Every structure is written in structure tokens, then in C-alpha cells.
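Quick heads-up: structures coming right below.
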Structure 1
């Protein structure tokens, strides 16, 4: 099968979308499929055998230089001008402009692909791709309406709320586009319910396929000695939804009873309130901002921590939770969104508390820091749960099933089949042959 996987922000350090694209494409290629990842900056890190099709933008939110001013020679046409003007107006234009750029590529190369898989973009360009007859599947990790609504609640004043409404204006586009995509993949039952309730998806469109974790990479490191009192959290985005402020408030409460420090993997935004919050709570010497780190370094940090914490107010799945479990680290999470679905009931593989409650979070952390046997039990149970339930190969196999079902109704695929031009199955020799790709 010939698959085009779209990811407007493809680098794993940009968050879950990039991790999903990297591992899904890896497993699809290992299964014998031909995979091309169409991605914008920051470009993804892909394994050998997966083709990268660069879809360059103005890269207006470049790490280290966000909201930058492009040079005149960087503008290549009206779409670049629109992207720039949208940023000046306070709107996030990447999902729209990436979809249009990708559609241009796909329409030129539509005979090269059997199916197009959109990863959270849901831009208007998908309409042109569908109109060409190509089969389209889309993944929605969770509805960004939840991010928007949580940030609106946290906004300091009406000016900030107006700014957020402009920034999240692309949600209306995503709602309109997803209505016409016959098969939508999401990563949890919780997300499916939220996508139906907040984005208007119909139940028959939605198919739950949990994400995974590479348990051969994320694993316990017995040679690394945990630092007493060390906590670790991973936040790919410095936004309200990730619950970092309640965690810092919880850390301050923990430190009234015992020594503790917190390692935060992630990079604060330029306008982040984290430094001020850390200063206000007197935690300057207790918080280590690790920034963006490599995967091996992240595994080492997990191994050096006694407790991992996922303090999110909401998660559609939570890669940090499954990565911590795979590393065998005792885990504290909230009950926000899909987290109970991922980690199981409280005490099974993690301790769970209500989101946004620093006191409950602190109590659970103290309980684990003071009980070595409980930490060991939860860590072992988390690792076992990962090996039983959450692998990238299982996710890829279930995703291929959705591709095949989507292609059954694709008029372009039917025309290709009639002409004998369907994609060869992985490992098949050249020449005419039966195919289930169309």
C-alpha cells in the first residue's frame, strides 16, 4: 500500500503529533508499505525507508525565534503572504496553509498514493484531495477546543480572551473539514466522546486506536540510581492544559514536609508565566528546566527520578504517561480526559488525583516518596500494562485496517483497480498481480 502521511509539525520535540508520525510511519514501513511523510518545519526525524516530502512554510514559529519577521526574499507567493498576514492578525494559520501546500503536491502525484492520512491538520486543502478521488483518513488526537476553553478560563482579562479566540479561529475550519472525512481515528474513548460532543463528529466516523510506546527504547535502566526526592514531568507545550502551575504549587507543599526537586522536560514560551510562578513559590533551587532533550536522555531522566508526574488538566491519550510506565517509574496522574483509561484505576499502575488540585497532587507525591515498596509495585505494574496494551505495531496494524476500509469507497482507487494500477503489496515482485490496495 502507498501511504501519504501528513503532519504539519512533524518533529517529535514539537509534541505528540510528531511522535505519532515517526512511529506510525516506522511500523508501516516495517510491515512492507510504502510511506511518504509530508511535513512542515520543524521537519520530522524519520527512520530509514520512510520518505520525507518537505512542505516548506515561512517557519514563523521557529524554535528560538518564534513570531519572527521573514526576509522579503522568503516570500514565494500569495500563500506565504497570507500566512504572514494571519500571524500579524494573531491567527494560527499553519493548519490551513500546510493543507493547501500539501494538496498541491498530492494532486500532482495522486497516482503515487493509495491513501492519504491527515494527522490533526484538517485544513481546507483536504477538500481538494478528496475531490480528486483519493481515499482520506484523519487522526484527531483530541479536540483543540479543550485547549482553547482551558486557556480562556485561565486568561487574565478580556484582551487575552479576544487574542485566544483569534488564535484558535482554525477550529471552525477543522470542524467543517472533519464533517466530510468518512473515517476518523482517535486515540481513546474519552477523546472520541469529546470529538463527537465538541466537534460534531458522528459516531460512525470515529474509530479508537490507542497510540503506543517503544518499549525497547523506553525501559528501566537498573544501572542508573534514582536521585532521592526527584520528580519528573514532561510538557511538550507550555499551556494551561498541561497543569504545570498546579504541579509547582504541589511541589511547594511537598517541600514543607521533605526535600524534593522537579525536573521539567520542555521549553517555556517566551511569554511564559512559569519563571514568575517558580519565583513566587520560592522554588528557584528546586526546579530544573531540562529543555528539549533527546530520547536517550529522557530515558535516563526517568531512571534518575523516584516519581513521574502527569499533572494535565486534560489529555486525549498522554504519551508522557505511557513513556513513564514503560520506564518502570512510579507515576502520579490526574483523572483529566483519557488518563484513567490509559493508566487504569488509581493504585493499578499509578496514583490518580483530580485535575487542578495541588493539595491532592502533593499528597499523592508524598505518599510515593515515602513508600519505596509502593513505588516498586506501581512501576512494575506500569511496565507490564504497556507490554500488554500499548505497542506501535498493534496501532499500525489497526490503522491499516482503516485504510483498507476507506479505500473501498474511494472512486480514484476503483478507477486505478480497473486500470490495473493499484499499489503493489509490500515485498511483492513487479508485474501484474492481485492486490487488496484498492
Structure 2
């Protein structure tokens, strides 16, 4: 049997002669839900590869049946990549499912029912672009600019031996940064055993990451999307061993991966993690608020642990819910006074944010003068909201011809400066001024 994989941009072809796959341990996908979205509390930090199972509008939904086999094949891609390059691995999108016993049992696997019937996706022409465009639109919205996507499409395609299609920029994610595996193609892919499904996924994922780049010396003369120096190359047009375990990631390392040339090197992709040097960041949130981490906006609302490349500089942003305010940082951010904290992840790190309710701070002026502080300049009566537990510095200043006499309420000092604590019932203070004789 001969089957074909394609790179969407160049419509490059790969002829594959599959054999029996190498044995691989099956794992259990730990999710207990079927969602048409990207789960938000990511376990992985940085740019990620999100996995989607997609079916036509009238197609049979095999999500429950195939979720664990797909997760097993994604684990096989990860293991194979780490074997080929112990320093790198694809940064697949993971979610912290409770009680999960394996890393890729935590795969953030989404479901998408596409809007067109199966017959629309059968022809080869425009199939990839149609699926990618639809996945990037509501209600799916799988087009975040920081992510690339590995899609397992469970619909019949034309009998042209095309097993999958992939396309994507070298430094951009989002729309059309997709690797699509056609589960019901004539390739007759095995699923959940590290065989054809895993091989096609790895091949098309390389296309989505930017392979084969311009400048590669061994590009096929009539198909510059694939190298032609060895049939053992996972990105080659011809491949005869079937299981991913028998493939090589860039034979001779001179075309697209870990090469010494001036053209783009997939090994430098932002969607690959530093497998030899990962550190954990644990965020703990107390009170009504959240902490987002990094430019990609990963959000934590209670307690979250994410993995990052060591040396990553990360900005944490504390965001209070309505009716509450940011009170303080803890851990590595302790002592920071505003809602932003920049940390350097040189090692495993803990940080956190505390949020408390907003309480009313009321000021009253008797006589002529002003009170400044608490973001106010008050000359009669005024109020604002302040975070419970805060200590607010106030200063009274008499108008010309007047003098400061005393404070009353929460401030009980006779000097003009006062520090007022905002309690659970709020805080009140009055400044009294009198005319000079």
C-alpha cells in the first residue's frame, strides 16, 4: 500500500508503506468531559500545541472511544522526539485532571463538530483550508496566536492516499498553524499503538512548525516541502517502516533540525520545550481574584502548577474580581507593592497573591482645610473604597487663616499625619480645623 501526506503550502507528498507498529503501552485519558474549547488552566507554560478531535456535522462521534488511543499516540510522539533529541520535545497542551496517573493522560484534548457534512470534506482540494478556517471560527475559536494545533479528523476523505496535511509559520501560531491527520483516509492508520497515526502526526506537526524551511540543501527537486536524502527521514516523501519508532528526525541533521546552516532550525521553535531543563512554577491565590502569567495569559484562580524552561522571565499580573482588591504578594513576589511582579524562573518557584474585599473609607472635614491620601484630596466630605486590611497614610493641611486642631474617628492623634487601618467595617476619620485668633 502507498499513502501520501501533504504539506499544505507546497502540497508536498509523502509515500508511506506501513508495517506492523512497535509495541507501546496504552494509557488512559483522564478527562471526564467533552468540550469544544481550550481548557484554561494550562499545566504547561509557554507556547503550546493543542490537540483536537474533529468530526463532520453528520459524522459519528468516537471521542470517548478514541480519546485514550489519541493520548497514547501523542505520548508516543513525545517519547520518539525525546529519543531523537534528549534536549527538546513538543510542548503539548496539558491540563491537570484530578487523580491522573500519567503525563499524557492529562492531554488537553478538545472535541469539535464541524459545520459541514462529511461529503464536503471528501475532495482533496481546499480540505485543509476549510477545516483550519472552521476551527479558527466560533464556536470553536481554536486560533490563539500563541498555539499550534494537532487535529485528528474523523471523516472520510478522497481515495487519493493522503494521510494528513500540515502547514504553519516558523514563528507564528494561530490560524492555519495546523497539522491534520485524516483518521479515515485510505492509509488505514492504526491508532493508539505508536504506529501510523503517531507517525503521520509527527510528520504533519513538523510541517506546522515550519519544516521544510527555505535553504534546506536536500529538498526534493519537484517537492520542496520534503527532504529527499533518505527514506528513513520522518519528513521524507518515501517511508517504508510504518511505526514512528523506526523514523529518524532529520537524517544527517542538515536540513531542518539541529543543523549548522543559516536557515530556520525547527530545534529553535518556540513550541518545543527544553526537555533537559524544566522548572515548575506554583501559584497560590487567596481570596476573590486571579493571577495571569506571561504574555499568553495563563490564568490561575486557586492553586496552579505549570512547567517552564529554566531561565524564563515571567510577568505575573494580579487581577481582583469586582468588589475586591489586590492586597499583597507572597512567595517569590513578597514585598512587591503593586499588582505586577516580574520573576526569573531559575529554579522551581512558588508565588502567590492575596485578595480581600473593598471597604468604604469615609473622610469628613470640619472647618477649612484639606486631607490628602488614599488617592483623595478632600476639602469637605468624601469617600472611596480601599482593600480591607490596608493601612492608609493621611495628612491634614489647614487653609490660610486656619489651623489643624485634631483628628477624630479612626485617627486619634493630634498631629496632622495619621495612618488609618481599613477594617472589615471600613474606616472613618474626621479632621477638625479652627480659625486662627
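Annotations for the structure displayed:
- Given 21.4 for mean count of other Cβ atoms within 10 Å over residues 260-267, calculated: source structure among 1, 2: 1
- Computing helix-only ellipticity at 222 nm (-39500 (n - 2.57) for each DSSP H run of 4 or more, over all residues; to 500) across structures 1, 2 gives -3500 for structure 2.
- If volume of the Cα convex hull per residue in Å³ is computed and equals 143, the structure in 1, 2: 1
- For FRET efficiency 1/(1 + (r/R0)^6) of positions 188 and 372 (r between Cβ atoms, R0 = 41 Å, to 0.05) computed as 0.80, the structure of 1, 2 it came from: 1
- When mean projected area of the Cα convex hull in nm², for residues 228-299 alone is calculated for each of 1, 2, the greatest value falls to 2.
We did not get these values from a lab; they are worked out from the coordinates using the rules stated. As the structure is a computational prediction, the values presented were derived from the model and not from experiment. Cβ atoms are built from the backbone, for glycine too; each structure is taken alone.
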